[in-house]
Structure I
Amino acid sequence: MTTGIPRYDLRRTVVLVGLMGCGKSAIGRALAARLDAPFLDSDQEIEAAANASIAEIFARDGEAFFRDREAEVIARLLRGAPCVLSTGGGAFLAARNREAISQRGVSVWLNADLDVLWDRVRHKTTRPLLRTSDPRATLADLYEARKPVYELADLHVRSLRSYSIAEMTDRVIDALATRPDILEVAP
């Protein structure tokens, strides 16, 4: 007897990409729960390995050092069982990360407008790249610079302010379902 609740078979790791505030962590957790798959966050994995926050790593060792550790962690996580992986906003910018993701997973860009992103990050103190005299302008510059790279993602899912986490999760699942090599949906 079927219950009408779909069952999912995740065949490759789903890597959520996009600028800070687009919902990678919140949507990632909800998506992992719906797919009955592990949720991993590359930033949390880096912090655990370094026993320091991302902000501390940036301040102590610099961005280049952080990006090298980030690439190592992402490559290690991609070698594991299929999961939902949330990455830092800059991770997808590195060609080595995009290549690793392409080989072992699928990239999903959570595409949110600048105003939505700003509303979500403006009061957070954990964003080292926004520790500037004009954080909104910095975010706008990051948005414009990174958008062409995020557009290289395998799948794009629009993130609107009005969408709940459940609605965004549904939209990501719908996008993944177009790729049976990634996600098989059974009733």
Structure II
Amino acid sequence: MTGRLFAVVGPSGAGKDTLLAGVCGADGPHWVRRVITRPESAGGEPFEGVTQSDFATREARGDFALIWRAHGLAYGIPRTELVALKSGRDVVFNGSRAALGRAAAAFPGLQVILVTAPAEVLAERLAARGRESVGQIAARLAREVEPLPRGLPVIEVVNDATPEQGIARLKAALQPSVAR
């Protein structure tokens, strides 16, 4: 029995990490702990923070099933994080639209969950993080969005209400009858 693999994508502030934290765990899918070239003190999702040099060494060794670079950072999905698939457990990873084509090529059967929220909700959430100025938030929301690759199964989860409602919507999207 093999589990299903999901890439969860969406704009910053859509609430991907909040929803994943509410869905994943002992009774839910395995949430991939990505390797990222930023300090772990930066917060957000649980991830392994490494230096650019450490990332390059691990990349050269073939430790990653998928890598991509965005916003000056390198992101990697460690091969070891996908072992749960072999035991029939579903696995989810916080991905990037720009890497979905490579992800689909690397993982036949990959399914995509697109987490969205209205622009005003995104702006409020980004402001609450306190990482960017009002101008930076406006620029982020105005930038061109990478289109999703054609042919991939995509389920949209609108996260425009309470965290509990968003978590319930993501749980529903992960149900086999919906995701297949």
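Looking at structures I, II, which one was helix-only ellipticity at 222 nm (-39500 (n - 2.57) for each DSSP H run of 4 or more, over all residues; to 500) calculated from, given that it came out as -15000?
Working through the options, I get structure I.
Here distance in nm of label points 7 Å out along Cα→Cβ at positions 50 and 170 has been calculated and equals 2.5, so which of I, II was it run on?
II
Starting from the value 31, 13, 13: which structure in I, II was semi-axes √(5λ) of the Cα gyration tensor in Å, for residues 74-137 alone calculated from?
Comparing all candidates, it corresponds to II.
Output the label of whichever structure in I, II has the greatest value of relative contact order in percent (Cα under 8 Å, 6 or more apart).
Going through I, II one by one, relative contact order in percent (Cα under 8 Å, 6 or more apart) peaks for structure I.
Rule-based calculations on the coordinates, nothing more; no lab input. As the structure is a prediction and not an experimental result, all values here were calculated from the model. Cβ atoms are built from the backbone, for glycine too; each structure is taken alone.
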